[in-house]
1. With Kirkwood radius over Cα pairs in Å, for residues 179-378 alone derived from the coordinates and found to be 17.3, which of 1, 2 does the value describe?
2. Can you spot which of 1, 2 the value -8000 was calculated from, given it is helix-only ellipticity at 222 nm (-39500 (n - 2.57) for each DSSP H run of 4 or more, over all residues; to 500)?
3. Given that distance in nm of label points 7 Å out along Cα→Cβ at positions 235 and 315, derived from a single structure, equals 1.9, which label among 1, 2 identifies that structure?
Structure 1
Amino acid sequence: MEALREPSFRESVDLMFNRAVSVMDLPPGLEEKIRVCNATYTVRFGVRLRGRIQTFTGYRSVHSEHMEPVKGGIRYAISVNQDEVEALAALMTYKCALVETPFGGSKGGLCIDPREYDEHELELITRRFAYELAKRDLINPAQNVPAPDMGTGEREMAWIADQYRRMNTTDINANACVTGKPIHAGGIQGRVEATGRGVQYALREFFRHPEDVAESGLGGKLDGKRAVVQGLGNVGYHAARFLSEEDGVIVTAIVERDGALIDDNGLDVEAVRNWIASHGGVKGYPGASYVANGSVVLEKECDILIPAALEGVISMNNAERIAAPLIIEAANGPITAGADEILRRKGTVIIPDLYANAGGVTVSYFEWVKNLNHIRFGRMQRRQEEARHQLLVDELERLDRYLGDSWSMTPRFKERYLRGADELELVRSGLDDTMRAAYQSMHEIWRERDDITDLRTAAYVVAIQRVALSYRAKGL
């Protein structure tokens with residue numbers, strides 16, 4: 001008997017796509033048009049570093065142009081390859097469609113370990129990569145808009161934006177060529193936290209649907225649930241911090257590259273993050289049990305498992321031993337197609353990546369709109385809101401004086417009510433609304449159709465339907 005082979009990341013995305021279209025009625029040929037990647041550009045360029053020319057290989061893949069510009073991050077990692085970039089680009093197409101951001105899907109990557117280079121060297125490499133992409137319109141506010149991903153952040157996005165601006169000196173919308181920029185360089189409040197905040201909002205929305213929560217065997221509210229977090233990078237840190245500080249979730253374990261920490265009473269996420277920043281890993285952290293083989297901690301009993309690092313960490317090798325009844329995919333593709341099959345058979349509820357980590361692209365959309373509008377959110381209406389609120393507060397204070405001790409305003413009501421929404425509050429409001437609406441669209445299909453038995457298939461069906469409608473509107 002032939003041994004079962006673990007699907008690659010690219011194969012996993014295709015298998016999940018195929019599962020969704022098998023319960024849909026797409027016109028002949030349209031299924032294939034949506035599935036295939038439109039184009040992938042491979043670039044090899046040289047940069048003079050340390051007295052010699054070093055050659056680097058990078059990719060930019062465009063999966064679907066049913067809407068433009070196309071959108072997707074650029075990651076820096078040694079593991080970057082064409083198949084991975086194309087799979088991530090496909091996920092971006094479905095993710096954008098699901099949360100109704102008007103972008104097609106794209107992704108980029110550079111085969112590099114950023115830790116091996118100093119800041120100046122990374123800037124030279126990033127600018128040259130940006131130049132190679134921009135001169136082919138693979139960075140352009142109207143055609144292709146990158147963002148941060150694994151190994152990149154605000155700093156790299158600022159370099160890319162500046163490089164594009166140098167090449168397009170008369171483009172008034174040059175700042176919109178990339179998102180995830182620093183605040184002082186055309187960025188938006190709340191972008192750094194966005195993906196982790198989106199994970200929090202996704203879990204909140206899930207727990208607003210008791211019948212969905214019941215599918216996982218979990219009862220009650222989010223408050224008090226025990227969570228294991230794998231990966232305390234930008235996404236995992238913000239998700240774990242917000243859930244523990246604002247929703248009462250107890251983070252009982254954190255898995256990192258060099259091992260895992262366990263404390264059933266709850267870990268201090270901020271303290272662990274600071275320890276990692278100072279020591280390069282979790283080993284030696286005081287006040288918690290250390291496990292050298294972090295992967296086994298994914299199998300620890302908990303209510304919610306949050307994989308927030310690399311793809312493929314839950315595979316056919318360990319899926320049977322995963323104890324969490326609810327998994328939320330904060331990373332892209334952390335569960336392989338083979339593992340997904342095993343987990344669904346066990347009754348595990350999975351909140352899928354194309355929904356769960358869509359906070360990043362949602363707030364990137366807000367940043368892109370801000371750059372095109374050339375004005376920050378809240379600037380026009382904030383003080384007007386405060387003035388209108390002041391009218392109501394003045395009336396309440398007059399009533400307060402008239403009624404005396406028999407009635408008074410709640411402490412801090414005046415202060416909180418008078419404050420008009422700033423950019424961060426508006427961004428969080430828009431993200432919360434987006435995550436709620438997207439979940440409800442998945443929930444309706446999951447609950448209404450007998451042939452859709454899980455949230456991932458429901459998410460793909462919603463996304464593919466929207467992409468198909470866009471293509472049909474174009475006359476395909």
Structure 2
Amino acid sequence: MHRRVVTRRGFLKGASALLAAALPGQHLLAQSTAMRRLDWNTFRNTRDYGSLVDGISRMRENTNASDKRSWAYWTNIHLNSCPHGIAYFLAWHRGYLYYFEQQLRAVSGNKSLVLPYWDYYTTPEMPGEFTNPSPFNPLYLARQNTNVIDALTLAPFASTVTNMQRGLANPFEVLIEDQPHNPVHNIIGTTMATLQSPTDPIFWLHHANIDRLWSAWQQAGGGRTTPPADSTYWAGTFTYANRLAMQRSRTIDTRNQLSYYYQNETMPTSLPAAQVAQAGDGGFVLASMRQGDSPLQLAQLGPRPSGAAPRLLLRPAIAELAASPSRQISGNRLAVGGVLRIPLNENSLSVQLQLDQTSADLLQRTLSTAAPQAASPYRSARVVLDSVRISGSGDIGGYFYHLYLNLPSSTDVSSATAYRIGSVGPFEIDAAAHRVHMRQDPGGSEPGTVALTFALSRQLSELVAADPRNITLSFVRVSGNSAPGGEVIRVGEARLELSTDTPQ
């Protein structure tokens with residue numbers, strides 16, 4: 001989808017000699033006293049601010065991509081190694097930020113320098129230091145948007161989210177990657193909408209915030225559990241480059257293993273207040289849906305004044321598209337129905353999956369909690385978007401789509417999260433293309449495309465089982481102030497599959 005700066009083999013080979021004299025051994029890197037990573041609004045008023053700007057400037061000026069002191073060196077690590085949409089998304093990035101921070105200290109000459117974080121749950125507008133287009137400002141990069149309020153949700157911090165890792169019910173890692181992580185990349189757009197996103201200096205503050213939110217979740221109690229240190233989950237190492245690796249077990253926590261902590265280690269309990277968009281005032285219209293003559297505010301779920309009318313989300317109109325038949329996809333996957341050739345543009349739309357009676361009966365037997373599991377060889381259901389590709393100017397970002405299953409015709413926005421199964425945007429597509437490139441994923445059915453998979457929660461599985469002949473997918477467009485028009489994504493097929501995988 002996007003050009004890779006350096007292949008993994010070439011990058012590792014070219015870097016090996018330099019890395020012999022690179023960073024010191026990982027145990028020597030740990031600070032004797034835990035260091036505190038600060039919120040940007042605090043950090044920018046410290047003496048370390050100048051060191052950060054100087055360090056970033058020096059690294060960006062270094063054009064040798066094989067040199068650990070260059071900006072491109074760290075971008076290439078992300079391009080060639082990062083796990084997105086698979087296990088260890090949080091842990092891998094924790095180690096990645098840790099080593100980058102060490103290098104930033106070395107380049108700047110400031111041994112006390114720490115990576116700050118951007119708390120967009122408090123201030124969703126990007127810090128002004130990153131938006132000043134002065135040619136002498138190393139923090140600046142052209143972007144589609146600078147306000148990420150559209151990307152925010154409290155879903156990962158709900159009391160029901162007690163498991164961390166993938167494969168378990170309500171996994172925190174999956175939820176926080178799906179939102180806010182991915183939509184922040186998508187809404188900012190341009191380079192941030194690709195896996196070359198570390199090129200943008202705001203990437204590091206974004207991921208420091210994701211790491212902070214994980215740390216806050218780990219410390220919150222309430223039954224929230226991280227696999228213990230002796231779990232096989234932490235066996236093995238993350239290899240970032242030759243002679244630059246970290247044992248997975250070192251990423252369990254920040255204080256004891258990596259000797260840093262955050263200024264604020266509490267989970268967000270509210271979202272920034274929404275500003276109602278008015279024609280011509282430059283406000284945010286968050287989706288191309290309207291109720292009468294008024295744009296619907298779909299994503300900004302700020303505190304609602306008591307007694308105020310609920311913000312309604314109307315299900316988009318159903319598009320008339322060709323149906324795809326039920327068929328065996330593989331030995332453990334059965335497609336029970338779908339639709340073909342879905343064009344995604346500035347408008348939201350819904351599609352209705354057509355199931356024959358035999359498929360509907362099998363779907364009901366599989367998902368119904370009242371039916372014995374032996375009645376079906378399958379155990380779970382998932383939505384698959386197959387043969388997905390970027391169209392037109394979609395790769396510049398500035399937008400994404402909420403994907404809902406069986407969204408009611410009209411519902412309160414705050415209640416709509418119960419029907420949400422994920423998000424779709426250029427960053428998710430580029431991450432899927434990366435998995436294909438790394439041979440972690442077979443890709444889409446058509447050459448040069450990807451497949452995106454969304455497991456159904458138990459709640460949604462029960463909803464589908466109750467009415468298996470009436471299944472609707474809704475793509476609700478969310479746009480920043482600057483977003484491309486026309487077709488931006490083409491989905492070759494959207495289908496519902498049964499799988500032998502254990503339900504989540």
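Read-outs throughout are calculated quantities, based only on the coordinates presented, and are distinct from any laboratory measurement. What you see is a predicted model; the values in this text were computed from it and never measured. Cβ atoms are built from the backbone, for glycine too; each structure is taken alone.
1. Corresponding structure: 1.
2. Numbers: 1: -14000; 2: -8000.
Value -8000 for helix-only ellipticity at 222 nm (-39500 (n - 2.57) for each DSSP H run of 4 or more, over all residues; to 500) corresponds to 2 out of 1, 2.
3. On the way: 1: 1.9; 2: 4.7.
Derived from 1, not from the others.
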